[in-house]
Structure P
Amino acid sequence: MPLVKLKTLTTALAAALCVAGAGAGFAQDSAAPAQKVTAATAPPKLIVMIAVDQFSADLFAEYRSHFTGGLARLASGVVFPSGYQAHGATETCPGHSTILTGNHPAHTGIIANNYFDLSAAREDKRLYCAEDETVPGTSSKQYAASVNHLLVPTLGDLMKARAPKAQVVSVAGKDRAAIMMGGRKADELMWLAPTGLTSFRGTTLSPVATQASAAIAAAIAAPQPGLALPADCAGHDIAIPVGGGRTVGTGRLARDGGDFRRFMASPEADGAVLAAAAALRQARKLGEGSTTDLLIVGLSATDYVGHGFGTGGSEMCLQMLALDRELGDFFARLDQAGIDYAVALTADHGGHDLPERNRQNAWPAAARVDAAIDPDAVAKAVAEKLGLPQPLLYSDGPFGDMYLSKALTPAQRKAAMAELIARFRAFPQVEAVVTGEEFASRPISKQAPDTWSLLDKLRASYNAERSGDFIVVLKPRVTPIADTSRGYVATHGSVWDYDRRVPMLFWRKGLSGFEQPNAVMTVDILPTLASLIGLPVDAGKIDGRCLDLLSGPESSCR
């Protein structure tokens, strides 16, 4: 395939959808004179919440000087470079559940992408975080999407409870991103699918969403040539062997027509979501009414690129520069509407580069997980040794929550726990094994998240009704993917700061920019935005605190 210049799909799809706005550009409106935002300034008419999946603080720092579009605009605002998804289970669903609830996963109930409920009525005891397992004929793989597992309200839920005319729209690449940020009362909530856009079972998409879905489906059906490599990416263009004769690091994100998996792992996916969000904003006139509206945007391509190619090659460089351009185009369209809007951007978690590249970059101990740390194999050996019924243990992989069978007697349970924990602790790649009992009386830390102990991190993800009997933690720089033949070469999910640290950026026209280097948390976003729009929030029901967005003696926290 011939290489093509990097351009925004937001522009192409927005044109097809007749969404107003010029081409991508940072300076179009942001450079115009604006009245300085003070404590007395009226609330913005629109809040735009953007979550970039797997956009680590490390990636932001690495590419910050190269941004010229939307991310450059946000970096000119209020910047918290050391934001934290403070909890230990740094996966997509838990991370998104913190952003607009103000609560850690221990309180949102979203402890992992998948967890186990051994009392579930269906045969499949694994539960997907955003499903309704009571729907007949479903499983954790073929599920009915639902918000049922989220235990707390979102910002949109609170806004609509106060002002029913307030509009809330949530659109994302992944269902769990749209659902965990959108909550229960969103007017429209949707995510990408091979057919374009989709939503909950039984939901009919609005006319503009249907039009956007058709345009996205057409884009998926068309092949995508490889992208030309900008000069800024030349230093990243290095082939790294990952086994089986395969290399990563020199890709150009090309794909065949109809390849949805590759579509999701390219800037096209983010462009599609942003174009749909712009179309929905225009059609619903978000930000043009008497109340403040909320537009939620979940961008997933960075995560798929990170999983498929790692965070250090030409693929991620292309994705970062494209993300910057797509956001620039999106903001230009909001500017064209002439509305007063405020933007917050963060991530659901960070990310860990592949060990083969990490070993070349000052981390000689980086490795893939030993295949021997297979919970099923370990549990089978323990069951045979102790004469216990199988299956003995339920898990979603070589780390995280582990659930003992409910068929055990108390004596069998005690013996199985002791043997299993001893075996996991004996593996050289295992950092720690922690039991649920160790969290029984441990409060969630109120200290700065960069000072948290391993137990503090795990406690913020621990929910007594949903978490496992014990939790396995791998050592730093151990990638829990032993086999790369299925496509994924890198991941996240650990308690270590490369997975916990994310940027938190706030921008509004007239808001004086500054940078606050101290550690803050994504649970602080809800109270910060609530204060910005004058929405009362019960501090006793959230884990976060309001962050001051004003640089002078006044405070934006009310």
Structure Q
Amino acid sequence: MSVKQYVCGPCLEEKGEIEGVVYCTECEEPLCDQCKQDHARIKVSKHHTLCDIAAVPPPEIKELLKSLIACPNHEKEEAVYMCKDHDMTCCNKCAMADHRKCEEVKVLADILHDTKADCSALKAVLHDLQQQGERLLDHERQHEELLSEIESEALSSLQTIKQKLLDMYAQLVNNVLSAIADKKKVIIEKLKTNNEKSSQFLKDVKQQSTYIEHVEKFGTHEQVVLLQRRLEKEPVCRLKSSVGELDKSRSKSSFKCVEDTSFDCLLIKIKNSLRIENFNCDVSETGSDTDNSHYKPYTERIPELQSSKSLRTIPVDDKAKRLEPSSCIWIDKYIVISLNRSHVLLVIVEGSDFVISQFNFDSIRWSVSKTGPTDMVITLPGDNKMKFAQLRYGNVHVVTELKTRVPYDHVTRNAPLNQYICMSNSKGQIDILNNDGTLLREISLSSDIKELVHSVLSLCNFNAYNRTLIISNSEKQKLVMLNLNGQTASEYNHPDLRGPNQIAVDNNGNVYMTSDNQIIHQISPSGQYIRSNLLEKGIQCPYGLCFNSTFDKIAVSSVVFGNPHLRVYTFT
């Protein structure tokens, strides 16, 4: 109890302020020496219990003690009964008015007399909750220190760059430190919020513990039992729920300095060689399922035809006479083929002619891209919509539909950062969206790249190996790789590149692209020519291209002698 001066109650009524020396528990007021003597002489109060001022409970504890024994419906009435039917205490009035028909209404003192008053379990729970709260605070402190360490590491990297190329150092410092400041600001705000919540949580735990200590010290046996019941019913359950929420919301996001290129070999790219990105540094959480550190060196593999099937024999719920396979994606054992002219997605089981399902569209223009192990995004630029879908047991299920600010023709996913990269041909722009579909930023594009994107024949894909956006354009007969700041990393032109269509990336970061002249081009992650694979004679217009999950097979949707086909190759 905090030290506090208690003024004598009777003297205060007579406009006098004399410090009390004892406290009357019945009158609930302090008494000075003179009033103490008067109290002992008066017949009504001579048997009142007096105690030392230091033994007086704090005001909030006195209120707690009163509330424990008070009737829930009548604050000024003392609870003398307990109704077991309703599991509540009540006064004489309530017993007569509300509990006359209840079977078990017992005298409160009789019931609680035989009830063991033991708050040790509650104390243990509160102690454990306090320790959890302290651990959470310690976690936030360590996380804040980690941010400083990461910032120091980033500054150290910047110093290394400064020694190699002083002319570009100032610009690099500005870019990296700005990114750090933005991300650190967000994380610090989260830290502050978590600290405040954890501190409030600890206050609450301490308050409940204080209640137990004071009621045990100043209260009766019945009051201790009632407090025990009250805490078990509400505060402790709430505290358990709170600590669980605090644990879930503890700081996890951080950032790190990532090198995108070799400074010694590619100094011309130094300006964009470092970036600050989010990453999960909480060991209790799982990390990203995309790990680019295990890419293997390139070794030449020869594709051998495994199967070929005509799509002409497949029944399609459409009156279109021509089936044109525009693209394909491979999910598990299924190959999903886009038939644009028929506005249909076909789901075919690999290695058989069995079509397990089809998904129809009403939109004139659309595209589909694989964005996860079982996930895909279907764009409907004519309706300014995107459909997020999953393939479940061979059937396409739309999970959610998003209305977009601009018509997006093609979508690819940056899995390491859990973002969607969306290209709009009509607007000539590329946007990066958060995982929830909200706009993160628009990529700044040069006039040449905008012109490239403007073409309705432009397609895009993301290469997670070197974090570049790949754009193929049939009109320009070229492929361009951009970093996520919109700057050209490399371009690919080849005499045999005619009408490039779908792009696929293998697990080594190599880029594969179909070409209208019966050729599949294989390009290195840096945009260098590796080889051109001449497919079998008779194949016309290979449109779609996709790998299986183990990257040992590749599917090509094409036209063979005027008929739509799907061919699957195995790499040897």
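Readers should treat all values here as calculations from the given coordinates under stated rules, not as data from a laboratory. Computed from a predicted model, the values in this text were never measured in an experiment. Cβ atoms are built from the backbone, for glycine too; each structure is taken alone.
Taking mean count of other Cβ atoms within 10 Å over residues 409-416 as the quantity of interest, name the structure among P, Q where it is greatest.
Answer by largest value of mean count of other Cβ atoms within 10 Å over residues 409-416: Q.
Of the structures labelled P, Q, one was used to calculate P(r) over Cα pairs in 10 Å bins from 0, in percent, giving 3, 13, 17, 15, 11, 9, 9, 9, 7, 4, 2, 0, 0. Name it.
The read-out was computed on structure Q.
For structures P, Q, calculate mean count of other Cβ atoms within 10 Å over residues 81-88 and state which one comes out highest.
The structure with the largest value is P.
For relative contact order in percent (Cα under 8 Å, 6 or more apart), which structure out of P, Q has the highest calculated value?
P
Thinking of P, Q, which structure, once FRET efficiency 1/(1 + (r/R0)^6) of positions 305 and 361 (r between Cβ atoms, R0 = 25 Å, to 0.05) is computed, gives back 0.20?
Considering all the candidates, the number was obtained from Q.
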